[in-house]
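Heads up, there are several structures right after this.
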Structure 1
Amino acid sequence: MTDDRPIGLFDSGVGGLTVLDAVARRLPSENLLYLGDTARLPYGTKSVETVRRYARRAVSLLLSRGVKALVVACNTASALALDTIVEEAGDIPVVGVVEPGARAALALARGLSGPAAEAPIAILATEATVASDAYGRALRSLDPFRTVMNVACPLFVPLAEEGWTENEVARAAARLYLAPVVAARARVVVLGCTHYPLLSATISATLPEGTLLIDSAASTAVEVEILLGRSARREGGSGETHLLVTDASERLRRVAGRFLGREAAALELVDLP
C-alpha cells in the first residue's frame, strides 16, 4: 500500500535542492517537502552544538507537517547531528548523505587496479565536515585499511550560490584546493557538500583525466527508494514539491533556481523557534 505523505528534506540553505532534484528524478510520483534554514546558513562554519540545535528544530517542523521519511540533505548536519536527528525523528526513518556517498565511493575505488587502487579517496567538503572526518569514519567502517584525505573547500559554496561555477575565479579556487588531491593521485573524489555538484565541470577539468567524481545526491536518492520499498508512490502522476525557507529574498529565489536547474516554485516563509 502506498503512502501519500511527503518525504521531508532539509538543509542549511538551498544546496540540498540538488538532493531534492535527485530524489524527484528517482521517485517522480513522491510528494516532497523541503526546508532550507536560510536564516542561519551556512552550517559548515558553526559549532557541533549549534548544528545539533538547529537540526532538532528543523526536524521538529518537518515532523509537524506529517512527513513519512526524513532526508538530511546537508553534509554538515549528516556529519555532526545524524544521531540527534534519528533520536528526534522517533519512528520516522532517516537517511543522511554521508554514508550513501561513502558506499558509492568505495564501490568505485574497489574497481580500480594498479597504483590507482592504492591512492586515497579524496573528500571535498566544508570545514565542519572535514573536521568531523565523517566520510573517513564511514569509509573505514566499511574498509578499515582504506586511506582517506579530507580537503576543505570553503569558497566553493559562495561561488556556487553566485553562479560563478566556470569562470576564472572558480578555476583559480579549484586549482588551489585540488593541488593536494592531484599530488596524491587520488582517482575517486567525493563532492562532500551539496553545493559542489554545481562546480563539477570545473573540478573535473582541474583533476587528471579519468578521475571519478561521486555526487552523494544520486546515491542518497537510491537509498531513499530502497528505504521506502512498497510504500513508495509509483503511480498517480508527478508528485508535488513544496519549499519552506526561514528567510526569503529575490536573490534566494534566483539561487534556488540555479540548484534546481529551473525556476523555483513559491517559497513559504516559516519560523524555527
Structure 2
Amino acid sequence: MAVLKISFSLLLLYLVFDRIPFREVWAAAKSASPVYLLAALLLFIISKGIAAVRLNGYFHQVGLPLSVGSNLRLYALGMFYNLFLPGGIGGDAYKGYALKKAFGHPLKPLVSVLLLDRLSGLYVLFAFALVLLIWAGPEAIAPFRWALAALIPVGLGLYFVLHRRLFPQITPVFWKALGQSAGVQLSQVGAAYFIFLSLGIHGDALPYLLLFLASSIAAVLPITIGGIGSRELVFYYGAVWFLLEERTAVAISMLFFLITAAVSLCGIYYHFRKPVLVLEDGGNPTGG
C-alpha cells in the first residue's frame, strides 16, 4: 500500500510539473514574505490545537478522558506518523493502538472516534467549499447556485442522522465538535490567505481559497502520501479553470505543505520518547 501511495503521489507531481517547470514554482515560493508565512504558521498551529481538543472531547465521550498534555503529545506524534510514515503505522492507527495498550480500552469505540474525527472535518470542508463556490465561482454555475446552497443543510441533516445512528454515544457533543471543526477549517483557510498575501498576488483571493478547500478535500482521500500530489493537481487545474497564475497557485500548495511538514516534524521527539498517557484525574495507564 505504501508503495502504491508513493507511486501515485509521484505520478500526480509529474503531471503538474510536466506542465509547469518546478524551478518556476520554487522561485515563486522563495519570494514569499517571511512575516506573512509566520502568520500562516501560527494559524496552522492553532488549527491543530483546536483539532486536538475536538478529538479529546470525543475520547471523553467513550470513557477515556485523556489529560490535556497527554492528548497534545499523542496528537503531535500522530501528525508525524500521518505525514512521514503513512504506509506503515499511520497516525490514526497508532493512536488507537497506544490508547488500547495504555488503558486496555476496547478498540471498537476508539476506531469509531478516530473515524468520526475525520468525518467531522470533511463535512465542514465540504460546506465551506460550497459557500465559496457559490460566492466566487464562475458564471457557468450561476443557474445552479440555489441547488448548491441547498446541499449544505441537506448534507448537515444526513451527517447528523448518520452520526446519531452510528455514533450514538458521541451525539451529545455533536454541535460542539462541529463548531470546533469550523474553527479548524477557518484557521487553515486563514493560513492559506496569509500564504496568498506572502506571494504578493494581485487580485481576488477567493478563487485561491476555494482551490485550497477543494485541494484539502482531495488530500483527505487515502491515495497519496500526506496529500502530496493531489493538492498540487487540484491547484493546477483549478488555476487553469479560473484563469489564475498556475505557478503561483501551485506555490500556495507547496508552501502549505512545507508548513504542515514543519509542524508535523516536531512530533518526531515523541517517536523516540513515547509519551506517557494519563487521564484527567491523574489515573495511570493499565498497560505498558
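No value in this document is a laboratory result; all are computed from the given coordinates. Everything quoted here is computed from the prediction, not taken from an experiment. Cβ atoms are built from the backbone, for glycine too; each structure is taken alone.
Can you tell which of 1, 2 yields 0.45 when FRET efficiency 1/(1 + (r/R0)^6) of positions 49 and 201 (r between Cβ atoms, R0 = 35 Å, to 0.05) is derived from it? Of the structures listed, the value fits 1. Among candidates 1, 2, the computation of helix-only ellipticity at 222 nm (-39500 (n - 2.57) for each DSSP H run of 4 or more, over all residues; to 500) that gave -14000 used structure 1. Structures 1, 2 were shown, and relative contact order in percent (Cα under 8 Å, 6 or more apart) at 38 was computed from 2. Each of structures 1, 2 was scored by percent of Cα pairs over 34 Å apart; the highest score is held by 2.
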